[in-house]
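Here, each number is a calculation from the coordinates, and none is a lab measurement. Note that the structure is predicted; figures quoted are calculated from it, not measured.
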Structure 1
């Protein structure tokens, strides 16, 4: 059993990760803006309402934990998602380091994956303008901040091009920096299987100071 801080536990990806963590018997401290959105209860679950930008509070919450999993997202409909991501994710990183927690596992994006030699998804023209702010900001945090980070053992786990509700199959492929596509050329993964792979990495660390990705 691991003792884990899960940031963004009430969101789309966070909910799937929370369910996977609890199903495997891990102890979870869920950091959320809206506790009422969490619809599960467990003796292994503590729900804390706080703002991730409050570094002092976050440090205290994270002290003594085995790992921090961050599914932080200001909200895809938030007009300030670009600015808030680039402001708050470095604060999450700083709180993680100050707390002494050894691992930070970040829910990444697919934007910085390569879909062709030298061409990242974010520059390929396939991402709708409506979500470009969130895609670009998370990618910039990974490329400009995380990739230079040596003080905490981090991973940035990029999903496939399409991350969708589906089934927990436990059957998928992992890669590093290239978009994974199936035999039909489609890049997709269920959020349930993404959560499986994230918790697998928590339990049996195989990636350190790097990004990896998933797909069918």
Structure 2
């Protein structure tokens, strides 16, 4: 069998990262082996180390991809049309609470348990932190835009951070418990606490 071309090798590598990111989000990093990833990607396990120095190196890239995809999804939600009385922020929070396939779980939630298992010096630790920070920054921006749209003062940063934490925490509970009345109450409470969106008369 001939050697794989450089272009095909790069495609294979990207496919491995995409597959790993999906499996990590679905099953947890600690529950997915290199053999699992390579098998799901349709490649031989022995070829893994031609692409990555270690599983930790792949985890770092898979984390980065997952946060990139999450931020991209948030941007799509922020840009698409919505009712006049709903801000992009409210649309985002509704999107966040929506049930989705496990492989598309928010990376903040999907990878949180991995934090204790990754050594502080590992690149994936910084990648996770930077990914969460990017999502928090976008959340703050959308909240500020909602306030500007309504002609009201922007909430303090601490208030926005509390709302972000409430959204993520409610998302975690929703994922763990399912669609029960008190989860819906929590979701409604988070939505009700968002900056007012109705323009001043």
Structure 3
């Protein structure tokens, strides 16, 4: 039992170290030796758990995605109104990415490097589905609750407004002349700002 716990602890330390290195260097720039050093283990031990950098990358991403996907699905597929969905999605997404700031660039870098990466993500059983969201948007438009808009377009708007500050963090911090603390505060305020902007744009 103690050995199993130790193995789990070591693997957790490896994933945390890999996350930090991938965040700084990207997939291509990261080196297994650097990850081993970050985790405080030798390279042979690292290869015992993960034979290749790609397997380690996949594990880091899968670990983060497994946390995010259920939250997104819960928001998209619950019975709340579109207005509540916008609020909940924005709040949940910003909170999650604030804890995993490497993830947006992580995904974009990998999509550019390996276009088939998205196909792998999409096969995940927890991959968020938009069917209920799209139908609900159409129904609320029909009832006169929302201005005419397609669910897909609304979802893109929500994603775009939420993801851009994290993809362009250095640019945002530079243009607004803020430090890490200021950026975190800005993102907290953005939970409300984005929700209100979108809701005001779509509600009749």
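Given a computed value of -10000 for helix-only ellipticity at 222 nm (-39500 (n - 2.57) for each DSSP H run of 4 or more, over all residues; to 500), which structure among 1, 2, 3 does it belong to? Considering all the candidates, the number was obtained from 1. Out of 1, 2, 3, which one gives 138 for volume of the Cα convex hull per residue in Å³ as computed from the coordinates? The read-out comes from structure 2.
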